[in-house]
Structure P
Amino acid sequence: MNLNKLTEKAQEAVVAAQRLAEERFNTQLEPIHLLRALISQEGGVVPSVLEKLGASPRTLLAQVDAAIGRLPRATAGTQPYVSPEFRQVFDLAQTEAERLKDDYVSTEHFLLALTDDQVKGPAGQILRAAGITRDRP
């Protein structure tokens, strides 16, 4: 995971996701943490993209928060580690950036990666249930 290949907003989202996992005492940094960070990012493009696709960011946030509440928790002070699913999303986002001939991974690439059918966890499920898919125009 090369954070130097992320746009500023994408870096902010990853940091916010990690902070969220720590605050919630989750044992792993999961794609659902990243989705929450993307949806709630101030000045980010993901909320407006979701709205244009007919999904309510507020409704999605409620579903995301409920999913985060079901994640395993550890004792205070335990540092969450990056889950294999998070690495997969990160790799898929890098692949999307390369496919689109972009030099850096952006928040939009993360959103595309989260909608990929390979992402089986709650983040992908919530997006697909809301009609957000990678092929939707």
Structure Q
Amino acid sequence: MAAYKSFEDLPVWKNARELAVQVYRTTSKGRLRDDYGLRNQIQRAAVSVSSNIAEGFERGSKQESIQFLYVAKGSCGELRSQLFIANDIGYIDDTDSKNLLKSATNVSKQIGGFIEYLKTSKFKGQKYQTKQSEICNL
């Protein structure tokens, strides 16, 4: 995380954002479009993934980042479960379902990898960084 200045630079956030866009495009067509409850739940789970990655980054500490990454990973699982149901009841066709499930699984794996990296990293978080001007004054 030290190499990234903002969450917008994180590859995992970019992929989660694209997943949310794919979900919105898929849920705005066909029979799912008319099922407000399931459509809305699927969309909220998809948006939650990228939102929690961003919020964790902005918190500025490694522990909070990890906590929010776990929430994002959980939202990926929730999204996958809902996509299976939408496919099972014929709201999403097999092709769209497989593509979205593959994307959600990949994002979940990326989040898991990022969590493991942070756990072993010595980086404590941005709010614990010493400012350059403070270093010069020592």
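Bear in mind these aren't lab numbers, they're just calculated from the coordinates by the rules spelled out. Computed from a prediction, not measured in an experiment: that's the story for all the values here. Cβ atoms are built from the backbone, for glycine too; each structure is taken alone.
Which structure, out of P, Q, was Cα extents along the principal axes in Å, for residues 37-92 alone derived from, given a value of 43, 15, 13?
Comparing all candidates, it corresponds to Q.
Ranked by mean count of other Cβ atoms within 10 Å over residues 5-12, which of P, Q sits at the highest value?
Largest value of mean count of other Cβ atoms within 10 Å over residues 5-12: P.
Which one of P, Q has Rg and Dmax of the Cα atoms in Å, as calculated from the coordinates, equal to 13.9, 43?
It was calculated from structure P.
For mean count of other Cβ atoms within 10 Å over residues 45-52, which of the structures P, Q scores highest?
Largest one: structure Q.
Suppose helix-only ellipticity at 222 nm (-39500 (n - 2.57) for each DSSP H run of 4 or more, over all residues; to 500) works out to -25000; of P, Q, which structure was it derived from?
Label of the source structure: Q.
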